[in-house]
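Visitor: These are the structures, in structure tokens.
None of the figures in this text is laboratory data; all of them are computed from the coordinates on show. On a predicted model such as this, the values are computed, not experimentally measured, just so you know.
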Structure P
Amino acid sequence: MREEKRLPLGRQVLLQILCIVVALYVLYPILWIVGMSLDATNTLRPSTLFPPALSLQAYQHVLAKPTDNPVTFFTLARNSLFLAVGVAFFSVLIGVSAAYIFSRFDFRLRRVLMIAILAVLMLPGIATLAPLFVLLNQFKFTLGDSTFNLRASLLGVGLAMTSGALPFAIWNLKGYLDTIPKDLAEAAMIDGASFNQVFFRIILPLARPALAVTFFLGFLGGWTEFAISWQFLTDPQQFTLAMALFNMVGQYASDTSWSWFAAMALMIALPVALIYLLFQKQLVSGLAVGAVK
């Protein structure tokens, strides 16, 4: 067997020191935020890791009532979860269907449509804010004494966010579906499989890594989205975690309760970190498999 080459001891030590420095550089801000969330003084202190007094009061306050609005943390988390899961699910569901059509069929205006989708992908999300606001604001329904405005609802925000997530989902999934051999589908059809059976039983299982990556990125975008929610929503009971975090910032640095802010930021980041750790293998393989193929 071929022996692996080992680096000289001096170079190994230098590389390990470099890795430790990089790790400390990345972890230090996170540890500082953790320390700030446990600081009983609730002030912006110097960049030291250990606060003068430890307390869980910031987390208790955030769970009960993060801002002056009459809404709890769990209500905010429910709204953000609704948006994140909804945007991720429908962007993957519609995206993989469109990507399969673009990948497997040659039809008129196929290239034009793909370029149009790419052009939307290159636009910043904030550029579509005004037309989406006007479009969704036209859907208003009156039921008795109550009025439903699609624009000022979580459903409307979800539709707007899904429209922004779809271009990336289509292009990302099409690139992966192009790597799946067409012979598999042709062989299945020769054996009597229908178009739907080929899609659901062969294509989707093989595309699982790409689907996982697309779903995770859609979930991350929906969980942390701020601009659309801030412009569309008016009812505090429909606010999201990102909106509440922004509301915790005062006009000046001295007006901000930094321990509460740090605790809120950590609690928002925790679910995404846990999801990534649980599905790390699928996500990493999905990100790397396209390059390998």
Structure Q
Amino acid sequence: MRSPTHATPPAIAPDAGGTAVGVREAVSAYAGHVAAMAAAELRKLRHEPSALFMRAVQPVLWLVVFGQVLAQVRALPAEGLGYLAFLAPGVLAQSVLFIAIFYGISAIWERDLGVVHKYLVSPAPRSALVLGKCIGAAVRGLSQVGVVYLVAVLMDVRLDWRPAHVAGVLVFVALGAALFATFSLVIACLVRTRERFMGIGQLITMPFFFASSAVYPLALMPGWLHAVARVNPLTYEVDGLRALMISGGTSTLGVGTALAVLVGATAALVALAARLFPRLGQ
């Protein structure tokens, strides 16, 4: 008598469609967290409209006063440009730096008000919270573009109005603002007090600015300062802006290289800030 045969059930193939749906849902949820954090940051602008005006004063003074004076120094090289044209991208990068470098103070205020604790108990990944703050800082930085462009036009600086180049300027400004705002957030996570944060912010702002190519070209620097400038992210932001913003402007380091450095540095700082962010709530 033959024993009954039992058919082996067919192997169940992985549900590729279900996996893809799961990935899309995870990405959508992550993007939602980032957007919510960015929207919360941007809502703060409605409560401080005068701050935008106050931030516009500094680049105006630098271009109208400082730029006009140094333009008379004929011995100062300007890479084939008039000195005001050479300085305008540096002033734009500087104004963005000065806004972004103190961005972390708002996180310390949020900690004191208990807002950070609410963020930390939410299901949002820490990197999404930091990235949302980066986007908010980037939008704040973009507000300086219109101011500097307007002053530059009034001072007869020849700007490059090609749409691709204007878009490139916006990208570099947004990246610069995000980078230095995230760096500011890292400092806030480490020091965790307003007094220490303000002291450190004031200490590092001017070295960042003067150890870059914002005011004078790299070729004019002594060897040690040139080495410092080459590892300063502000140098790469200014270099990219000068090539894209000014008619006839050129890049010393390469626009692609400058963009890659800013993207890489911003990504590294976002990862570091996400790791340190829980310390801010302690």
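Visitor: Match the computed value 29 of relative contact order in percent (Cα under 8 Å, 6 or more apart) to one of the structures P, Q, and report its label.
Guide: Clearly, the read-out refers to P.
Visitor: If semi-axes √(5λ) of the Cα gyration tensor in Å is computed to be 39, 33, 16, which of P, Q is the source?
Guide: Matching structure: P.
Visitor: For helix-only ellipticity at 222 nm (-39500 (n - 2.57) for each DSSP H run of 4 or more, over all residues; to 500), the calculated result is -21000, so let me know which of P, Q that is.
Guide: Numbers: P: -21000; Q: -24000.
Traced to structure P.
Visitor: Tell me which of P, Q gives 3.6 when you compute mean projected area of the Cα convex hull in nm², for residues 226-273 alone.
Guide: Only structure Q yields this read-out.
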